[in-house]
Structure 1
Amino acid sequence: MNTSIRPRSPSDMIRRGYTDAEMECIFALGRLFLESGSFSRAAVILKGLTEVAPEFAPVWLALGYLAIMNGEYEQALSCSSQVLRRNPTSPEAMLMNVICSLSTGDINSAGTYLGELKDGIDGEVINNPQLVRLYQSQLVRFQSR
């Protein structure tokens, strides 16, 4: 009997799939690298997760954050678009679009998203204090233009 372990290719692992708990753990590792400033390591893990589970929104948001930090606003918009395709009311993705739009001078797009976010905040659909503060800071940026 052959007891040697056959090495798995990346395509084998993708076909095999991961549990939700495994995905969360892998994402937590990518986020840990991101928070500790190991951006290249974080990017490798996060990009790998997009290959395995392209519907996992937190990965796209983290990649968008990395893109913003690198001044790659078009890439960040692409990441937020991945989230908005699956969840058109994602406040995190809308805020990412506001940040990118203001940074690139697209005031009209920023205003549109700020209006949608205001509706969500006023309707108490968006009640996360961190998101509300980020909205308020971006509103100030918008109003100063």
Structure 2
Amino acid sequence: MIVSRPQTGNLISFIFFFIIAYAVLFINVVILLYDSRPQLLNYLVVIVLTPIAFFITYKVVFRYKMIRMGNGQIEVRYPQFGIHKMYLLKNITYWKESVIKTGKTSAFRELEIKFTDNRKITMGHREYVEYEKMVSYLLQKVPRLKR
């Protein structure tokens, strides 16, 4: 059974970002509320940092998923919501691995799997552990569905 989840290093760096971003945002909101003459910088920080912090919170916290592959099935689990989906390999519409060259020797790779119920999961090779094993499992079990 292959178990893939977001890498711990990525999660730790996002936690540090959340602590710093929300602390700076909180301080600036308090200044805006209680200072009779707040600086323009305080307004600018709140206007710029709020959408960035909320967007990254959405991407990290609400899209956190664990994927298990094995025994002819794929299990997608969203532990923060208690959602658990189980798919058989025959429920895969297609899967593809996109490779984008990012430098002379490096590339960003992303795996996308679409199921018959129109749900789609995507994962990057630098974001999830066991990425290579998942691609090789799909190549071994359902190579005809690769795009």
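If distance in nm of label points 7 Å out along Cα→Cβ at positions 48 and 96 is calculated from each of 1, 2, which structure is the one that comes out at 2.0?
Numbers: 1: 2.0; 2: 3.7.
Value 2.0 for distance in nm of label points 7 Å out along Cα→Cβ at positions 48 and 96 corresponds to 1 out of 1, 2.
For mean count of other Cβ atoms within 10 Å over residues 32-39, which of 1, 2 scores largest?
Numbers: 1: 13.4; 2: 9.2.
Evaluating mean count of other Cβ atoms within 10 Å over residues 32-39 on every structure, the highest lands on 1.
Which one of 1, 2 has log10 I(q)/I(0) by the Debye sum over Cα atoms at q = 0.12, 0.19, 0.21 Å⁻¹, as calculated from the coordinates, equal to -0.56, -1.16, -1.30? Present the calculation step by step, with values, prior to reporting the outcome.
Working: 1: -0.56, -1.16, -1.30; 2: -0.64, -1.13, -1.28.
The correct label is 1.
Consider the structures 1, 2: one of them gives 13 for relative contact order in percent (Cα under 8 Å, 6 or more apart) as calculated from the coordinates. Say which. List each step's numbers first, then the result.
Numbers: 1: 13; 2: 23.
Corresponding structure: 1.
From 1, 2, which structure was helix-only ellipticity at 222 nm (-39500 (n - 2.57) for each DSSP H run of 4 or more, over all residues; to 500) = -13000 calculated on?
Matching structure: 2.
Only the coordinates and a few stated rules stand behind these numbers; no lab work does. Since this is a predicted model, take the numbers as computed values, not measurements. Cβ atoms are built from the backbone, for glycine too; each structure is taken alone.
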